[in-house]
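Some structures are shown below for you to check.
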Structure I
Amino acid sequence: MSDEFATIRIARGDGPIETVTLNRPESANALSTQMGRDLVEYFETLALDPGRARCIVVTGAGERAFCAGGDLRERRGMSVETWNAQHLIFERMARAIVGCPVPVIAAVNGAAYGGGCEIAAACDFIHAAHRARFALTEVTLGIIPGAGGTQTVSRAIGERRAKELIFSGRPLSATEALDWGLVNAVHADGELLTEVQRIAAKIAANAPLAVRQAKQSISRGVGMSLGDAMAFEIEAYNRLVVTEDRVEGVEAFNQKRPARFKGR
C-alpha cells in the first residue's frame, strides 16, 4: 500500500503505530468523495496486512476541526444518483474503520460534526482535546446519520441520549461527551496527541495477536447473548494458546524483563 494519498497523511512513529491525519484543513477537513476513497483504501488494505501496525491513531489537520462532516460545497447540486454513489463510498469507509483488526483511536482535536463524528465513533475509542465539539447534525439537512452514527453512538451513550443528540442536532462539548460516555478522556488542547500516542504505545507494546483477538471478542460479543459471547471468547482465547507470543509472555514475566512480542 502506498502512503501517498490526496486527502489523508500517513505517518509512522518510532514503534508500530501509524497516525492517519484527515488533511483538508482549508475545508475544516470536511469529508469529500476523495477522502472517503482514501480512507477505504487505507483501512481495507490494512485489514489484509494487519501485521503492518499494532495501533492506529486518527486525527485532523490544524486546530479548527477533526472533521466538519460531509463537504456540502461538493454536495451542492448533486443529482440523486451521484449522491447515492458517493454515500456508498462513505458506508464502505465506516465499515472498513469498524472492521479494522488493529485497534483504532480517534484523537479528536476540534469539531467532529456529522460524518466527522461518525468517523470518530467508528474508532475503538475516542480521546478529545478540550476544544473538541461533537454533533450529529444530519436532521438539520433533511437526512439522518448514514455512516453508522445511529448505531455506534447509541452503543456508546445509550438509546435515550443518542435520540436527544440526533433528533436535536445540538453539539456536545468535550466535557459533555466525556460525561455521556462518548469519549474516554479529555486533554488540554496542546497535549492531545502526546497523550494519545502514550496510550497507543502501551497498546502496541502488548502481544499484537492477543490485542486483535480481544478486539474481535469485544466487538462481536456485544451483539450476542451472554452465553454465545462467552463461547466466542473461548474460541478467541484458544487461538492464542498455541502462539509463540504466549510462550514469550510467560517467560518474560518469570525472567522479570519486558516481553519481546513478534506477532507469532
Structure II
Amino acid sequence: MQFVTNAKAEGMSPPASLSGKNVVVIGGSRGLGRVILEAVHAEGARVLAVGRGQKSLADVARNLEGSATLAVDATDERAWAKVFDALNPDVLIVCAGAIPPTKPLHEQTWTEFSINWETDVKASFQFCKAALGVPLRPGAMVILISSGAAIGGSPISGGYAGAKRMQMFLANYCQKESDRLALGLRFVAIAPACIMPDTDVGKAAVNGYSRYLDMSATEFIQGMRSRQTLQEVASAIVKFANRCNTQPGNTFTVSDKGVEPGP
C-alpha cells in the first residue's frame, strides 16, 4: 500500500502535528466520515478510508490524492485485523453506522429497533476492544462519533439514542481500562449536537420527523437550533486528533457554539 504525502506535509505550508501520522476513518467514504477524512488529509496525515461501498471508496481514491481505501464490513469479527494490517493507526475514528428507523415504537420490529446496536455499537466495540487488546501504540487516540440523540433522546428512532449513548459509555470504559493497564491510549466520544441534514442519517431524520409532526421538511429544518455544520464537526475532530483540545473527560458535544463537555 502506497501513500503520497500531500502538499502541506511536503513543506509548502507549516507542518501540522498530524503530518505523517496514520489516521483511519471507519465509515470514511461518505457523509460526515468523508468530510472528516478530507480534513485530516489536509493536515498532512496518511489516511485510510474504510467502508463497504466500492463505488464510494473508489471516489475517495480518485479525488483524495495519496489516500488509501479498504472495503470491509466494520462489524465483522476480524475487521479490525484487516484494518490494522492495512494501516496501524495513530488516530482511529469510528464514524460508521446504520440509518435508524423513523416511525413510532409500536410500528417497529425488533430488527429495526436494534439496528444501531448491531452496527454503530458493534463496530465501536470491536475496534475499541482491539485497540486495548493488540494494543495500539502508546499515544494513539480512538474517537467514536456519537450523536446528540444520546443526550436528548429520539423517540421515533428505535434504539438509536441508546446505541449512541452506549458509545459514550464505551469511551469511558475503555479509558479506564487503558489507564489501569498503563497503555497510554486516549478514548473519546464526540457527539454532533443537532441533526445534520447533509448526511444520510440526517436526511432520514428530517423526513421522518417532518412526517411525524405533520410539517414540511423545510419547516422542520428552520425550527432546528444549534445547527453545527459537517465542517465544524470535522474541525473539532482535527483539534482532538492534534491534541489541541485539552479539556478533561471522554465525552463531548459539538454545536454551532463549539465543543463542550458531554454528559
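The greatest value of mean count of other Cβ atoms within 10 Å over residues 66-73 among structures I, II is that of I. Structures compared: I, II; top value of distance in nm of label points 7 Å out along Cα→Cβ at positions 18 and 178, i.e. the largest, recorded for I. Name the one structure among I, II that FRET efficiency 1/(1 + (r/R0)^6) of positions 58 and 138 (r between Cβ atoms, R0 = 35 Å, to 0.05) of 0.95 was derived from. Matching structure: I. Using helix-only ellipticity at 222 nm (-39500 (n - 2.57) for each DSSP H run of 4 or more, over all residues; to 500) as the calculated read-out, with -15000 as its value, let me know the right label among I, II. The value was obtained from structure I. For which of I, II does volume of the Cα convex hull per residue in Å³, calculated from the coordinates, equal 139? Matching structure: I.
Across the set I, II, distance in nm of label points 7 Å out along Cα→Cβ at positions 42 and 98 reaches its highest value in structure II. Among candidates I, II, the computation of distance in nm of label points 7 Å out along Cα→Cβ at positions 146 and 250 that gave 1.0 used structure II.
Laboratory data are not the source of any read-out in this text; all were calculated from the coordinates shown. On a predicted model such as this, the values are computed, not experimentally measured, just so you know. Cβ atoms are built from the backbone, for glycine too; each structure is taken alone.
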